[in-house]
Each structure stands twice: as structure tokens, then as C-alpha cells.
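There are structures below to look over.
Please treat every number below as a calculation from the coordinates, not as lab data. On a predicted model such as this, the values are computed, not experimentally measured, just so you know. Cβ atoms are built from the backbone, for glycine too; each structure is taken alone.
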Structure I
């Protein structure tokens, strides 16, 4: 396609144990699908042994299946077996280093030229074997700008609920692949088009396609921003990504709690905890990211508190920049936060004396918040 591969994966007839014996700087990984990682300096070369057909593996009692879902598959086969058992035809092209040729057993070159993503074998059965292939199809379609073959598209629409069978921990890794590949916004819209998004983020999906479409605008803008940062080789933390993807649900729950008497800060804290708790049954979120997500959400209330020396403390907080960027996205998506965004932008650019003047200029009597039910409001500073 004229692009540059990010890495090379190796397929061989050598068994994992044989590869491990050949390379002292290697290790066998995986249970569901055993691979060998061979390390060369900072690079890791992934080496897979040619696999056989799933039917043969099941007959020989070496493939573990449940409800059509492959749980473990380590039956080895021939070069051609390995090609036919792969997911898409364009993913079954091999570069043979013996004669520098491209080996194509499945018609992948023709599909590549036609910009079509086609499943090898019957789409219904192949998606049943591994529902994550639906997410891979969307990811490749977004990245390569390919269309989906009609049968594959139809089966994705029919089998979307099988994603609910996939362990949440595995879906966390898949979500990162979907949204951290510099094609996040397009991926988001394809997930909605193929009715897969609700199987990853049901709480957010509930607020999509409403008349004001705030949720869709906010998530789209956040993902556009993510794509720009990745293309500019800037860091993107999964915590910010998940905070953005779940924000529509957090904001709605927070509004409800605030109306019932909770303070703005307490509302965001409790809503954030509830939404994260609900999300874990679909897509796991490691603990190290959860607190940062809550901090970003709670900071939305703190940024509105500009009296006294609060702004001087907030601007030096390690979560300030992420929370500030988050607020800018909210404003761009349609919330009326222009004055607050402008103030914080000028505050960051101002010198120490100017910052003190800006804090005093906010003025006005200190308002007392409504007293709500007694809840833990402890938030790390």
C-alpha cells in the first residue's frame, strides 16, 4: 500500500520450544495462543508457529471451545493451513525471505487492490470463534479506509452482542488499539454505525444521538484531539481517553446528584465512582488510571472556584493541565464555558503579580453550597 510497517511478525514451522532453544534472549508467552518473543536490543520480534484449522484442532482435542468461542488454540499445521485460518484475506499475505516474494493463498492481493476487507471462510462462524474480530474489522477499515465485504458487514450487525462474552481485561487492550492508532474519530463513528459501541461503553451510548448531540460532539472532539497528539508524537494517557469516553454519563449523573443537594465537587466524585464501577463489567480499567480519571472530572468543579488562593494552588497541581484541556473540550462541544476557559488561559500566561490581581478581581461574596447527604468527599490534592 506504499506505507511503512511499524514492525515485522515472523511465522515459522519451528515449535515454540525450538525457537526458545535457538534464542537465549527469548521467552514463550500466552496460553490461549502461544508465541515466542525474541528480544534484540529494544526491539521484540514476535514469532508464531504455523497454526492448523480450528476444526482439526477441535477434533484432536487440543483446541478448547465454548459456545463456538475459541478459548485455547495451539494446534500446529502447514504454511497453507496457517494462511487459511487467519481472519482477513489482507492479513494472510506472507513475505518470503527466501526469494523476496509475497505468498498469497487467500486472494488477499486482489482484495487489497479493491480496498475490501473480507473474512477468510464463513463470516458467521469466524466471528463466533472470536468476537474481537469485529473490532479488528472496524479498526482496519478505519486505518486502511477499506470497505467491509457485504457478508462480513451483515454478520457484525447480527453478532455484536457476542462481544459481551469477551473478558473485560481483553477488551481494555482492544479499546487502546481502537483509539490510540491515530484514527480514533473515524473508528468511533464506525463503531456506532455497526452498533458495536454500546457493547464497549453502554453508559455513554445511552446519551448518543440525542437532539443536541452533545455527547457525540464531545467524544468526537476528544478523539480528534487524541489523533492530533499521536500524529504529533505527543503522549496520550489512557486515563484521559477513558475520562473523555465516559464523560457524558458522568456529567448526567453528576447533574442529577447536584439537583438533589450534593455539592458540585461531591456530585462529580460520586458520579465518577458509579460510572467507573458500571464500566468495569464491559471494559476493564486498571486501577492506576481510575484515580486520574476521577481527578480530571472533579477538577471541572474546582476550576470554577477562583476565589482566594485556590487558582494558585490548582495551577501547580499535576492534574491541572489534563483537567484544563478537558474543560476546553467541553466548551468546544457546546457548554457555555468561554469566560472560564479564557480566564484560565490568561491566568497560566500571566506573571505572579498578574495572577494575584486576577484572583482578587473575581471578587463577590462567597456562596454557601447546599448541604447534601453525608458522603465521603475526600479527593487527593
Structure II
């Protein structure tokens, strides 16, 4: 029994390292400055990130299905290799076209890992009959990711003082860590062959988005919230630039925000037990959409406190909403269903990001934030009401 438990721990440690390799993002606190140095505007930045999202969207559901029939481990290994290749491309190039190619590699790599990692985690806990601990471990993995991003922010900011290129060199080395970690994973579900893969994907899509109404509305609501928190992450640096914040403070502020997410994620299971599903979902929507509005009218250093509160709920939202979806689906389609959620997130971001970037460049940061709030609250509210009615 102790040997089996060690095997479970090995999987957990490997998943922690994979999360670390993806989230120890030395480049994030200064990436907008890096783009600006290469004469790119915020609209160009959002176009690059939209390309990343389109690459992710194109393969999101097929990759989740691939994880179900080919194996979670194989998909994660492939994703880690592509992720490493994306940052290697960034490190060696300096043109918009090359950055587009790097974003495609990063988008596909991220997609191959997304869904497969959470599914493998749930399968691991289920194998040892510890499903009740899934949310706790998912919260820990989220915490590790955000703590890694937070700590990386300090080092990335310091490296950027000497050269905005240095963080990318270091990021390539960090991304490589995920490859041996992925190879150390143990799979607990058998890969299986399907005679008609596309028919099977359509069947799962129909079940997730048509047949099971409760699951459908949870996926769509989770997708809206995920897109909202992702979009805000790309607003942080424009806010700091508007405040004329010194470059050395970018990493420190980024660190504080992401440590906040990590701490919140660690206690997400306790918070969820206090409020329950319905109240928790309402609270998440109100705080996330309201955060955009209040920040729009407080583009001063007081706005950093608003960002801090927003990031607390970002930490709660990710593991809690993933946990709800996991509870409503089956093992043989779990990775595919989680990939559908990620598909919704990336599709929404890919659609609205260039428009939001254009609003910022043509009008103002305040306008972009206010419009973002509407684009989040209206569909989020509709899906939440449908979700409540379905019960």
C-alpha cells in the first residue's frame, strides 16, 4: 500500500513540475515592454495572443479527445516539447512573423497539456479512491503555478533591467523541465481505439453541450470566467504603463498579484464549502465583472488594490469551476470535456482580444475596461441563470 501511495505521490510531483515549467513565466511581467521595444502596439500584442488562442482553439477538443484515446501521458509529453520549442523560437528571433510562429507552438503545446493534466490528476485520485481530495490537489497545483509565476516575476523584472531578451533565454531553460517530468508520469486509464474518432468527438460534444444541460451551462459559464481572468492578465501591464511605473517594479507587482492567486487557490475548497455552488458562482461573476468597472474608474495606484481583490477571486474560480465540471462527467471523456471548457475560454479571448486592443489604442484604457465588463457580465449572467434553472 505504501508503494502504491509513493506512485501516487510521484504523479503529483511530476504534475507540480509540469505546472512549474509552464507557469514560471519570467517573460510575463515585461513582455508588453518587449513587444514595445520591437515597435508593436497593444493591438499587435492582442493579435499575437489571439493567434495563440486560435491555435489552441483549433486543437482544443481534438487534443482532449486524443488524451482520452491515445493517453494523457503521451499528450502531456508532446505538449511540453512544443512548449519548449515556442520559447526557443522567441529567444532566437525578433520579428512579428517569428513571434506569430512562436505563439502557434506555444498555443498547440498548451492545448496538448490542458485537460490531459487535470484528467490524469482526477484519474490518479480515483485510482486510489481519493476523489474527495481532487479539489485540494487541483488547488495546490494552481497555487504552485501562481507562486511560480509570482517568484518568476521578480527574477524576470531584474533580468529585464539588463536586457529584455534575457528573460526569454532563461524561460527556454525552465520550459525544458516539463519534458522529463512528463516522461515520469504513470497513466491509470488505458488508451483505447475508436473505429470512428470524429463520430466519437461529435458524440461527446453533443452530450456535453446539448444532452447534459447542467454540464453545458457549467462549461459555458466557466469559459466566460476563464476568458475574463485571462483578459485581465493582459491589462495589468498597460495599467502599469499608464501609471508610469518603473520597470524594476513590474516584477514585484506581478509577484504580489500571482502569490495572491496561489494563496486563494490553496483555500478554494474551504471557500466553496462555505458558499456552495450557486452562491459561489454568483459571487465569482459579480466580483470578476465588477473588477473591470471599478478599475476603469480608478486608474491610479489605488487601482492596484482592486487588482489584488480581483486576483483573489481568480484564484478561487479556476479550481472550483474545474471541480464542478469534473463532478458532472465520466472518466472516459473527462479530458475531452475539460478541453471543451478550454476551447470556450480561448475562443472567447480570440474573438474579443483584438477588439479590446483596438479600443485601447483608438480611445482609452478606461473604455477598453468598461466594454470588457459588459462582454463578461452579459453572457456570464445568461449562462448562470440557465444553470440555476437547469437544477
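Structural remarks
- Structure with the greatest value (metric mean count of other Cβ atoms within 10 Å over residues 161-168, set I, II): II
- Test item: distance in nm of label points 7 Å out along Cα→Cβ at positions 49 and 225 calculated as 4.8, pick one of I, II: I
- The maximum of distance in nm of label points 7 Å out along Cα→Cβ at positions 9 and 105 over structures I, II, that is, the highest value, falls on II.
- Kirkwood radius over Cα pairs in Å - structure with the largest value, from I, II: I
- Relative contact order in percent (Cα under 8 Å, 6 or more apart) - highest-scoring structure of I, II: II
- With helix-only ellipticity at 222 nm (-39500 (n - 2.57) for each DSSP H run of 4 or more, over all residues; to 500) derived as -15500, matching label from I, II: I
- Winner on Kirkwood radius over Cα pairs in Å, for residues 217-272 alone once structures I, II are ranked, highest first: II
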